1. With distance in nm of label points 7 Å out along Cα→Cβ at positions 262 and 294 coming out at 1.5, pick the structure among I, II it was computed from.
2. With Kirkwood radius over Cα pairs in Å coming out at 20.5, pick the structure among I, II it was computed from.
3. Hey, helix-only ellipticity at 222 nm (-39500 (n - 2.57) for each DSSP H run of 4 or more, over all residues; to 500) derived from one of I, II reads -7000; which structure?
Structure I
Amino acid sequence: MPRSQSDGSMHRLTAPEVVAIFAALSQETRMEVYRLLMRYQPFGLAAGDIARLMAVPHNTLSTQLSVLQNAGLVRSRREGRSIIYAAYPSRFAAAQGFLAQGLAVVPKGKSAPTTITAYPAKRPEDSMSDKVYNILVLCTGNSARSILAEAILNREGGGRFRAFSAGSQPKGQPNPVGLDLLASLGYDTSEFRSKSWTEFAEAGAPKMDIIITVCDAAAGEACPYWPGHPLVAHWGIPDPADVHGAPEQKRAAFQEAYRRLMNRVTALVNLPLDKLPLNDLKVRLAEIGKMDGATELALAGKAA
């Protein structure tokens, strides 16, 4: 029987392995942890972020993650001082395939399907509202973090979010390392530009529902008056543009900033925004800002 390959491809599961997989998912907390990690593919989440989003004590979470790891459903890696956990969806798909063996009659000359869908990336009940939320992402230079966040929000928002970015002291053009990263990930970078936040305080500018600052400097500055009194949250993370050295070091810094912002955006787009009272939503936005890699100001829960 073939073994698992180093590239991550799966060997054919045995009955005891399949039993272990479904046993691991038979407990509610473990099932919800796995569902959460499926929504955060492929980057995963730090253990502390899982505990925060699930409202599960750390010691309980550690036990449940161990069960999921032993079943092969979750993998972990170390990044700095954090342990990042990520779902391993092909393992669950293989278990589904084991159950399906012999149930489907495949016409002669046809191949059996090889792709099996696991949990949805986003909860369908969160897409019921027709409201489109305008979000403005701010940093000082509007060249790196805010550009990344704007791109991620517009792609991952699924039409429910319309994102913009700006800066208090725009640098004039987006960071080329960030643009190269976005282009490599399939984003159209032709329309990104570095611009002043005053554009969004002028008459006729889009009315914002949420303002998010991603750098501590912008969070501490006196902002323009925003029409409509939008909610304000601080998601401070380190500036990847501050990393100097070889090109691969710079790119790695932008990749890390992208991962951190992607995790925060994923948490946001999975919130039932139309069902949360404003005070509760403000609290949830602040909690998202405390996810892995948050600056001290963000961890303190300071609003912009």
Structure II
Amino acid sequence: MRTSATNASVRATRRSCAGLRRLSVGIGGISLGLTADSPDMGLVADSSLEKFLVREARCDMEFTVGWSEDLVRLPRNLLFDSGGLWRAFEGGDGYCFQFTSPRLGSKPYKQAKVSRDFTRGRIELVRHGGGRSHSADPLEYPLDELLWSHRLAQGRGVEVHGCGVVTPDGRGLLLAGHSGAGKSTAARLWLSVPGARVLSDDRIIVSRDGGQLRMYGTPWHGDAGVSEACSFPLDAVFVLAHGNANRLRPLSPATASAELYARSFLPHYSAHAVSFVLSFLDELVSEVPCREFAFVPDQSAVEVLLHEQVSKSHAA
């Protein structure tokens, strides 16, 4: 999970896109297009998004981006206060996200106004430092993740706190876990396995493509710093737990759904979003085997899951 310290590091190494009037990003089967409408604005993107840049003339979400002299806090219709970087408001035609920073004071430095279906919107940034700044990073975290988690909850899928692994024989495993459960540790272990791939060590998107459940890598990585802009079919889910020995325990569909919901990112203040995600997870756990995996942090844990995949294949 990104922190303020890693945010500073990412900003320092962001991919330079100064002068570009158009940027498009594709994550989890959903694309977002950004178009600058100020002649003196060039769009930049964090280096974490470099793998996810795409070329699309028309995207699933389309946003214009511009400068603003001042952004006033909205007085009413507060939906959610993160207690930190952002707050969400509801308006007659959609939603508004406002962002503050201790470094810049109490007034918002950025806001995103979004339609109710999260297909279009506008991002406005306050120009700081005097003079004429020519570059802007409109998707600076956490706005990028917020837009995707909300768009997914419109009927597309869900973002899960988990590590996505592809075994050497092409099986897609989702290792779901809260912070500290061992996702980054598991990612490092799997990266040492010839032929294995890791899509992300912290955030995975699960959605349907042509009726098939797939897991997608995201740029929102954890301590291992692993992310890939690709997807694979989802074959099994393992809910991680610390253990004195490697142990697999089957989970009932109801328990598995509850465990995944507790590790999902979605707008909990939206009854529609909550209803969709609950229904989506119920379908997921009815189609994909789900187990609890208590494991020890060494290569023996990898061998257990490799053997489990072989056993499943033989049984088939």
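Nothing in this text is a laboratory measurement; each read-out follows from the coordinates by a stated rule. Given the structure is predicted, the values throughout are model-derived calculations rather than measurements. Cβ atoms are built from the backbone, for glycine too; each structure is taken alone.
1. Working: I: 2.1; II: 1.5.
Only one of I, II returns 1.5 for distance in nm of label points 7 Å out along Cα→Cβ at positions 262 and 294, namely II.
2. It traces back to II.
3. The correct label is II.
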